[in-house]
Structures are given as structure tokens and as C-alpha cells.
Structure 1
Amino acid sequence: MFFKSSQRPANQGLLLGWETNGVDENVGLSTVASSKSDFKSVTYDGDGHLLTCAPTGMGKGRGVLIPNSLLYKGPIIAVDPKGELCQVAGRQRQRLGDQLVILDPWHIVTEHSDGLNPLDILNLPGSSIDGDAEMLATLLSAGHQSTTDPFWSDMGTGLVSGLIAHVANSHALADRHLGRVRDWIYHDDMDMAIAKALDDKSVNSRMARDQFVAYLTAPWEATRPCIRSTACSYVNPLGSAEVAATLKASTFRLQDVVEGRPLSIFIVIPPEKLESHRALLRLWVGTLLTAVVRRKRIPAQRTLALIDECAQLGTLPALRQAVTLLRGSGLQVWTVWQDLSQLRLHYPLDWPTMVNNSAVLQVFGINNNLMAKEWAELLGKEPAELLRLAPEQAVLCMHGQGTRTCRRPDYLTDRAFAGLYDANQRFAGRGQAPNGR
């Protein structure tokens, strides 16, 4: 597909790069964009997943995430730690017809954050309050499990799942949120409150009753306090006023995510809070991915999930399932990693399957022999060849097309993006103009 550089590509897939038309491989992309009237876009229009790997600071936002946020015409879900995607592409997403949703508890890019109540997942068709309560509790507890003594994490997760089911089944509609679950765990006398609810027969969920009984039958001096403290560790990140406000009520319909309606959802959790509030990030991403896979009918436009800094999610079963099992749900996942060790750390058994189920592998910024050797084996290249890549180049391995080298897009210098984006406020002091440099 050829197009004039002053035009945007047609909606024929995700933009991976440019294959220049008769231009020497050693010429920089900015030179090509300014000296040639047309060049060939490299796109992927299949329904498979994509995986990008590049070290930090190598331009994953500028050359991968932002270009596709500007061009993709279907709904998107984006993990956007610094708020850059939202700032640069937010108005363009609205021009494309999307409702803009910004989950931004610390007001990095907006004064008024949107909200997402994960318990709304319980209201979707086909939901199971008890089963979904266990799923939400697992999202909160992931990363806390002990391989040597799983009793405490299992009991803590069970207590949280029982409280979620109880809140969902027995509380007024306005109180069905995780803030109320947290209130139960931090109750002055939680044991007495649970016992009273059981005596009053106000616990309507069978699973909640079972979990409460299991908790109360544990020895009260040594065991119960440890179970409770374990549960506290799961919900601690949800306690600040900013976070609690974004979890109380959803400002958009989760059913619209299921139906594939035009939505652009940006999750903004600043880098310094990704570790302390990993549970919040995992909770929101897991809720949204679960909503997508509840679809009974695949919509006309696939939902594109752009998962930047994927390692910050920790081990997320919903992501593993999406990549390995759920290709036919109208969900397309584009995960972004800094290196293969992150993938091996969080998915030690499944990482080869996740790589093999990615229809596109994109690698750039290879700057040492270790990284070159790892990717050379996967891509069928020589390590020296990967080390010789120019800064603007990327290697692509596409299903059915083999391996190729192309130039990454650059939304700041490619005329194809002129007029589509706003300035990145993080670099306002460096003189970045609203539509270019």
C-alpha cells in the first residue's frame, strides 16, 4: 500500500513501520519523510496479538503506542503510566467518535478522573456473583502468594472473596463497591460483625457464608489475626481518598466495553506508584479484559488493548488467557516489554506460549550482546545483524511473512500525523509545538 506522506494511512491494520520506496537503508527516517513524496506502510490487519520489546527510553511511545492511538479506528484500552497517550491522542480519539475515559486517580492529566467500579462486572449478562467475587479477590491477591506456606494467602483471598460476594449480594446498590469491602476488613471488631451477619441470616451468598464460617472456625488468637492482616495487605492500595473515589462508581457502562462501542479508556498510574498500586492497575486491567471476553458476539471493530510497561502488572491470569486462548473474542492485545527476562519472570511456564501466540514480534533498541543473542534465536537472525540496527529501525517477525526490517513511525516528524496530535506536556519546556517541532 502506497500513500502520499501528507495523508494518513487507510484503516487497513495496525501501523508497524515504513518500508521506504527505493531509499538507502542508512538514510534517517526524518530525511525520508521530508525528501520523498510517498513511502510504503507496513501494517498488520489480522486478529492476532502483538508483542513489542525494547529497552526503556528507546521510543516505544513515540514510535509504537502514540501512532496507533492516533490512527486506530476501533475502541482502545491503554495502560498509560505517564499520561502521554491521553495527552497526545485524546482529542483525536474523540474526533474519531470515541467516548474518552481517563482513569487518573492522582490527576496527572485531568482534574476530574473517571471512575471504574470493578464490582460492575457482577452485573454483566452471564456473571456469577460468587465466581466473579473469587476472580476479583484473586486480582487483588496476585503476587502475595507463598509457595512454601500458601495457607495464609489462600485464607486471606477466601476472606476477601467472601466479603466481595456479601457486599454485592446484601448491600444497597450505592454501597456495592470495594470501599465497603475495605470497611469490613478494617472494622473495629470484624469478627463480631461477621458473626452477627451470620446470626441475622443477612449473608445471602452461599460462598460468603462458607468463607465466613471457615474464618471464624480458625483459632482466634494466633490464626485469625494473621488471616486478617493478609487480607489487609490486599486492599491497602485502595484506601486513599483519590483511589477510593475512582472505585466507587463507574462513569461509563461496562456493558459498552462488552459490546465494543466506541470507547477510548486510558489508565494513568504514575511510574512512582506502579509498584505500590500494582493491585489497582491489575484490578482495572483484569476487569476490562474480563468484560471483553464475556462477549457473545464479536463486534465489527476489534478492541485494541495497548499494555505499556506490561511487567508492572505482575502475573495476570486474564492477560495470559487473552493472549493464549481468547483470540476469537474481538480483543487484540499489544503487550510492551523492556526485555525477555520480564516475560520469563512473570510467566515462567507460559512465556514461550505467549510469544508463539503473538502474530507480530517487534524488536528494536538492541544495545548489548545478551539481548541480541536472545532475540537472534527467536527471530532467526545473527546477533551482529541485530546490533547493527539503526536507532530508528525495528525488526518485525510477522505470521506468514517471515522477518523483515523497517523504519519505526515517528508521530512528531512523519507528515502522515500532521494535525492529529496535541503537544506532550511533559516536554513543553523543550519547545515542542502542538503539531511538530
Structure 2
Amino acid sequence: MISTLKSKLPQRGGFVYSVLVLMTGTSISQAMTIAILPILTRIYAPTDFGVFALFVSITSILSVIITGRYELAIMLPKEEEDSINIFVLSILIAFGLSLLSLLVVSIFNDRLTTLLGNQEISKWLYFVPLSIFFVGIYQSLNYWSIRKKQFRIVSVANISKSAGAAAISIPLGFLKLGSAGLIVGDIVGRGAAASVLGYQAWRRDKHTVVFISKEKIMENAKKYKHLPRYSTVSSFLNTLSNQTPIFLLTSFFSASITGFYSFGHRIVTVPMGLLSRSVSSVFYERASKAYTEKRDLYGLVKNAYLKLAQIGIVPFVLLFMFAPNLFAIIFGSEWREAGMYTQILIPWLFIVFLTSPLTPVITILGKLGEYVIFEILLFLSRVLSIALGFYVFDSPVVSIVLFSSVGIVFNVFLLFYLLHISNKAYAKN
């Protein structure tokens, strides 16, 4: 009987086991983030969250292009020699683009501040290059660690990110430094996560330094040039369109409205990322092997969809029903409005929960060109939806409703598209 029970448990190195290892670290990380939110909402004002959301939106958009998306190729080569050179290429690009962004901020700070519609963001623009450089290092090290199946180290890094952010944002909040505490905490957290991965990678894999060469870096840069050409564009547009409400709500309405929206969005997406990112990391590695070995990629995608739906349906429905009251009780009565915005976003975010972890299929099957078209249409539709809410109805609620509706339509299409292309690839194999 004991042997039967053991056979039913997740096996070390298996898909479920790997996901659970990543989920453990991510769950602790996300639990820490959520646990401190009732404290943060009582020591920071909605306007502080609005400025913080604007900073995070800027860094999120630039983070997509910081490595030229070459980090996605780290797991693809069979030879470790090629992977380490792609890793170095990613770091070099991140360093160069960070310096370039610092130059742009130094020259055009006033113009950028005016364009963003928030004077307080001016001084924080100088910290954007540092933040995105940390992200570039982390992203590259993350994929390198996943290639080496070091899921436990990735989990520790995720915990370090939340711990570092909390250790800074809470005390600075009590000092009444405004958005400074949230922004500095975020930067410190990113640096802590990158440091953990970097230290462990050096200890474990420093022998691979001998494989690094200028010729190999250039060779792999050319081999995977489709990633900066297509994946960077599609991912940049995806992130830009996801951050569209932050920029437009700030410009059309106020930083407080932006703070309510971003806080509600964060409450859902933080725990949502608990499973989503873990599944995505492991799924990418398994799907890559399934495709190269001509196994059932369609079945892998379909089963992942079904499992995600079973896991997500109950919490999403409960949050949809009770969000305003829960926000008022947990975070304070002034945050009830954020709960109302969360209700509006729930249907869209549930569909995103199903599709987002499985989008690596697009990279694996070389459909990045088609995905760029999808992202362009999505971005334009999102901008139009929020603009209509402002110019026609002059209502942030209507803008958010239209934005969420657009997200539902496009992500339902994406869900069926991923099933279609994986099924077609399976039939071809």
C-alpha cells in the first residue's frame, strides 16, 4: 500500500513536482506581498500607489526589450556552450540598453514628465535604468536556472524579491516618505532576486566561462535573431497594452483613480502569478522537448488548460462576488472603490489566467509574426476602449469596463488559437 501511495505522489523531476517546487517559493513570495498590503494601504495614500503604478508600468514596458528577448533562447540549444553564450549576450544587451535609457532620461526628463502627466514621477525616472537592468539580469539568470532544472533556487529568488521589497517599503512608509518607499522597495527586491540567482549560478556553473567567446555570441545572435525581431515587438506591445490603463487613467482622470485600479489589478494578478508563472516556466521546458521529440504537444496544451480552469474557477468566482466588501474590510473603507474595479476585471483576468502560461507555444512553433499582428490589434482596441470611456462617457468605470471587455474577446480568441496551432503541429509530426 505504501508503494502504491508513493507512486501517486509527484515524482522528483516530473512536471507536477517541478511546478510544485516553483509554486512553493512563489506562494511564499506572493503570500508575503499580500500579507503586507493591509499595512501598506494604511501608511500609503492612493496617490502614492498611483505614482508607484506609473513607475512599475514604465519599467515593465522597458523590461520586455531590455535583453532583446534573447533570454528565451537560453533553453533552446542542445549544447551548453551555445546556451552560456546566449546568456552573456542577454546580459550585454541589458547593460547597453540600461545605459541608453539613462542617457534618454537625462536629456528628456522634463518632456517625459509632461507626457506622463505626473510631476512627481520626474525624479524617479532616473531610477528606471537601474530597475530594468536588475530585471534583465534576473530574466537571463531565471531561464539559465530553469534550463539547469534549478527550480528550488528560482523559488528562493522569488522569496528574496518580496522580502527585500517588504523590508524597505514598510519602514519607509512609516517615515511618511510617500511613493519613495514603494519604489525603492521594488528596486531593492529586484536586485535581491537577481543577486540570489547570480550567486548560485556562479557557484554551480562557473566552469562554463571557458565556453564564452565573441564568435559564439555573434553566431547565436544571428541564429536567434527572430526573437528580437518578432518576440520583442509582440511582448512590448502586450506589456504596453496591459499598462495602457495606468498611463491613460492618470492622464484622463487622476492619480487616485490609477491607484485604485492598479491596486485592484495587483490584488488579483499577484496570487494569480503563483501558479501562472510556475506552470509557464515548467511548461516551456516540457513543450520544447515535446515538439523537438515529436510528441503530443496538443495534449500537453489541452491538459494544462483544463487543470488551470479547475484550479481557478472557484477563487475567481468568489472574488467577483465579494470584492468590494472584502477590500473595505481588509484594506480600509477608502479602498472599496478598488474592489469595485476588481469586480470588473475578474472575467478578463480569469481568461488571462488560462492563456498566459501557455503562450510559449507561440515561440516554440515560430508563430511570432502572427502574434505581432494580434498584439497590435489588441493594443489599438485597448487604447480606443479607454478613450471612449473618457471622451464619450467621462467615466473611469466605463473605461475599465470597456478595457476588460476587449481583453475577454481577444484572450478567448488566443485560447482557441493556441489549441489550433498545437493541434496542427501534432498532426504534422
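What the table shows:
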{"item": "Structures 1, 2, by relative contact order in percent (Cα under 8 Å, 6 or more apart): label with the highest value", "result": "1"}
{"item": "Which entry (1, 2) yields the derived value -11000 for helix-only ellipticity at 222 nm (-39500 (n - 2.57) for each DSSP H run of 4 or more, over all residues; to 500)", "result": "1"}
{"item": "Comparison of 1, 2 by FRET efficiency 1/(1 + (r/R0)^6) of positions 111 and 223 (r between Cβ atoms, R0 = 35 Å, to 0.05) - largest value held by", "result": "2"}
{"item": "Ranking 1, 2 by percent of Cα pairs over 21 Å apart, for residues 287-406 alone, the structure that comes out highest", "result": "2"}
{"item": "Highest-scoring label, criterion being Cα Rg over 2.2 N^0.38 Å, among 1, 2", "result": "1"}
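Read-outs: derived from the displayed coordinates by stated rules, not from any lab. All figures in this text were calculated on a predicted structure; none of them were measured in a lab. Cβ atoms are built from the backbone, for glycine too; each structure is taken alone.
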